[in-house]
Structure 1
């Protein structure tokens with residue numbers, strides 16, 4: 001299992017609509033509106049890197065998303 005956090009910025013769209021759409025993406029386990037440089041932080045789980053890339057790609061393709069930064073995690 002691969003996990004990652006994706007830090008998301010979006011335009012002037014209503015954050016409630018944006019976060020609802022992100023939460024519907026298969027693989028997104030949590031998503032929260034936050035303060036700071038990112039507007040939303042989402043936690044993603046996927047079986048492998050290929051599936052993780054698909055989840056991230058679905059989020060990035062949303063019309064309202066202006067930028068994103070994905071951080072893959074690993075266990076220590």
Structure 2
């Protein structure tokens with residue numbers, strides 16, 4: 001438990017992050033313009049995005065980094 005103390009993403013689910021970003025950017029088009037990956041631009045859905053992001057570490061890192069950037073800016 002102590003090893004996660006400094007991890008700002010600890011306990012935050014990936015689907016929660018995607019839903020937050022969709023709301024923040026006004027939908028798939030807005031999110032897809034910020035992070036140019038096909039799962040956000042070609043027939044996007046939460047389910048397909050989760051599947052892709054769980055299998056693709058570099059894309060997940062981009063999504064998590066954008067989420068953290070927004071959260072830090074709001075603080």
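Readers should treat all values here as calculations from the given coordinates under stated rules, not as data from a laboratory. No experiment lies behind these values; they were computed from the predicted model shown. Cβ atoms are built from the backbone, for glycine too; each structure is taken alone.
For which of the structures 1, 2 does the calculation of distance in nm of label points 7 Å out along Cα→Cβ at positions 21 and 53 return 0.5? Going label by label, the one that fits is 2. A value of 40, 28, 17 for Cα extents along the principal axes in Å, calculated from one of 1, 2, originates in structure 2.
Each of structures 1, 2 was scored by relative contact order in percent (Cα under 8 Å, 6 or more apart); the highest score is held by 1.
Thinking of 1, 2, which structure, once helix-only ellipticity at 222 nm (-39500 (n - 2.57) for each DSSP H run of 4 or more, over all residues; to 500) is computed, gives back -20000? Value -20000 for helix-only ellipticity at 222 nm (-39500 (n - 2.57) for each DSSP H run of 4 or more, over all residues; to 500) corresponds to 2 out of 1, 2.
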